[in-house]
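Bear in mind these aren't lab numbers, they're just calculated from the coordinates by the rules spelled out. No experiment lies behind these values; they were computed from the predicted model shown. Cβ atoms are built from the backbone, for glycine too; each structure is taken alone.
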Structure P
Amino acid sequence: MEFEGKIDNFQNDNVYGHHLIVPEEVVEYFSTKKIKRLICTLKEVHSFPCAFMPKGNGIYFIHINAEVRKICRLRVGSKVLVKLEPDESKYGMPMPEEMEELLKIDDDANKYFHALTKGKQRSLLYIIGKPKSSEIRINKAILITEHLKRMSGKLNFQILNQDFKEFKQR
């Protein structure tokens, strides 16, 4: 499904920031099909996983982060062709190769990772997949799997962030 959107910024809102409003009929189309995770392609140039976020009063939007805005050369007021299709991937985002390999060889990490909610899995995959350096992705994957094992499968982002800080200081 395609539509033309416009980049905007929720003023005085540090949480949502830059976004594009999704037309009501588009939200309704995917909602009736019970599709929550999507692949958004902007300007036929850049694709990324997303979901509709509720702003309230029946308004839904897609968050457009700084990286996407830079790649697509977008700023507030830019009009953009938006193409949405169901995300049929297992996790709702790509599985970094480094994490995939770790989960293959570490049964406990695999068990704990797959026991997490889909949203927590996506968050961890995003954290691992974001760096461009394979070495950094490997280190993050190792830290995350060790965290899950140490915490018996419980994910505590505060402790995990502390683990990342301590690793950087080594």
Structure Q
Amino acid sequence: MTAADTLPMIERRRIEATILKHVYETLKESHGTEVASRAIGDAVRRSSIEQARQLAASEPGGQTSMRTFIERQSQWRMGDALRTETLLESDAQFDFNVTRCRYAEMYREMGLGEIGHLLSCQRDGTFCEGYDPRLKMERTQTIMQGASHCDFRYRWVEGEGG
């Protein structure tokens, strides 16, 4: 187990956001909000895919499944970062709602509410791309963008990669 494995994900995201805040503000001043947002979004997306590939490779035998994905959830919840309500959990489906998101709270406190969705929320879908193309996510709302809860709906679709 590495130090990165024991550091709560919310603390990793705080460290990343501290650096990205300055990058975002610098780009915003020199190139405008649209360019700055796109650059941050693209960088975080690439990072998310790469981190997911590393996690997938660390699974026993490099074998991923809905079960291995579900077992990883504790990393994102560590330190009471997320409060969730599981609706359905099986080998092919994992549905839950996030009822409290300390990531969203943290980004707002850091003055990054306008790009919090780029720093965290967009990671959720792009994580699937790197972890296993059979893992699909649908979400229609997030706390970060003003909803009462985030609605995560994951499906494991055989025959689409892996």
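Among P, Q, considering only percent of Cα pairs over 20 Å apart, which has the greatest calculated value?
Numbers: P: 59; Q: 52.
Result for percent of Cα pairs over 20 Å apart over P, Q: largest is P.
Can you spot which of P, Q the value 3, 13, 19, 21, 16, 12, 9, 5, 2, 1 was calculated from, given it is P(r) over Cα pairs in 5 Å bins from 0, in percent, for residues 63-142 alone?
Values: P: 3, 13, 19, 21, 16, 12, 9, 5, 2, 1; Q: 3, 13, 22, 28, 20, 10, 4, 1.
Label of the originating structure: P.
To which of P, Q does the computed value 24 (relative contact order in percent (Cα under 8 Å, 6 or more apart)) belong? Show your work: numbers first, answer last.
Working: P: 20; Q: 24.
It was calculated from structure Q.
As an exercise: distance in nm of label points 7 Å out along Cα→Cβ at positions 119 and 135, calculated from one structure in P, Q, equals 3.6. Which structure is it? Working shown, then result.
Numbers: P: 3.6; Q: 2.3.
Traced to structure P.
For which of P, Q does helix-only ellipticity at 222 nm (-39500 (n - 2.57) for each DSSP H run of 4 or more, over all residues; to 500), calculated from the coordinates, equal -13500? Don't skip to the answer; put the middle values down first.
Details: P: -13500; Q: -16500.
Of the structures listed, the value fits P.
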